[in-house]
Structures are given as C-alpha cells and as structure tokens.
Structure P
Amino acid sequence: MRRYGHAVGVLDAASDLLCASDAEGRRVLLWKSTSPARPERRIDVYKKADKPVLDLWMRKIRAKTA
C-alpha cells in the first residue's frame, strides 16, 4: 500500500479537528486530530460551488442535548 501526503492551500485547526483545502482549492479535507495519518473526509466543494476554496473558518457550536 502506498501512502501519499497532501499538499494544502489553507488550513484551520481545533483541538479535535484539522481542516484544510487541497492545493488547487477543489476539496476540503478533514482529519481527526487523534488520527492525522489520512483525512477522515474529503468534500468536493468545486463540484457544488464551481469556485475554489480561498479561505477556511471553523466555528465551535454547542452540542445538542436531548
């Protein structure tokens, strides 16, 4: 199995999550801080917005209670 690194454009981080765009700005990559070896999710933003990612901002929200 070959492993590849990811060239990133912009990056934001919290204590439990890392978020970055790929170098082309097409996708948003999300890593759990406890397992940063590979992204947990990849979101193809360009497919929906037809524009590249230029900036990232994460906002913490309160957990919903039952």
Structure Q
Amino acid sequence: MDWRELAHRVDCVYGGYVDYDERFFICPHCAEPIYSYDWEDWDGPEDVCPVCGDVIEGEEDEDDEG
C-alpha cells in the first residue's frame, strides 16, 4: 500500500483531511500530519499510523471480521 491509498482511506472511511497537493493527511486517531515522505521512511505495518501506531482501517477491513 502506498501513501495515496492510505490517504484515500482517511478521506473515505474517516472523513478526515487530506491534502493531495502538499501530500499529507491528518491521522484520524492522533491528529498528527502524516506526510508522504514520512510514510516512505516508515518500515512498520503498511496500514498503521507511523506516529501513534493505530490501524487506519479501510472499508474492506471492517467486513473481514466473522
């Protein structure tokens, strides 16, 4: 998953702020800006905020339970 896909999740699932021109979004959990260059340096799980560690779930993730 790349930064744009995660930003799309923030926009569509959480209704959060995404600036595609400046390439950052506001994490829906910790309210910190996540820039694309920060994301590229992140070596953790691809669907987790690199600041707070919370999962940024997508629509498909919610249906996976059960």
Seminar exercise, completed: helix-only ellipticity at 222 nm (-39500 (n - 2.57) for each DSSP H run of 4 or more, over all residues; to 500) gets -1500 when computed on, of labels P, Q, structure P
Exercise. Any idea which of P, Q comes out highest on Cα Rg over 2.2 N^0.38 Å?
Worked result: P
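Computed from the coordinates by the stated procedures, all read-outs in this text should not be read as laboratory data. On a predicted model such as this, the values are computed, not experimentally measured, just so you know.
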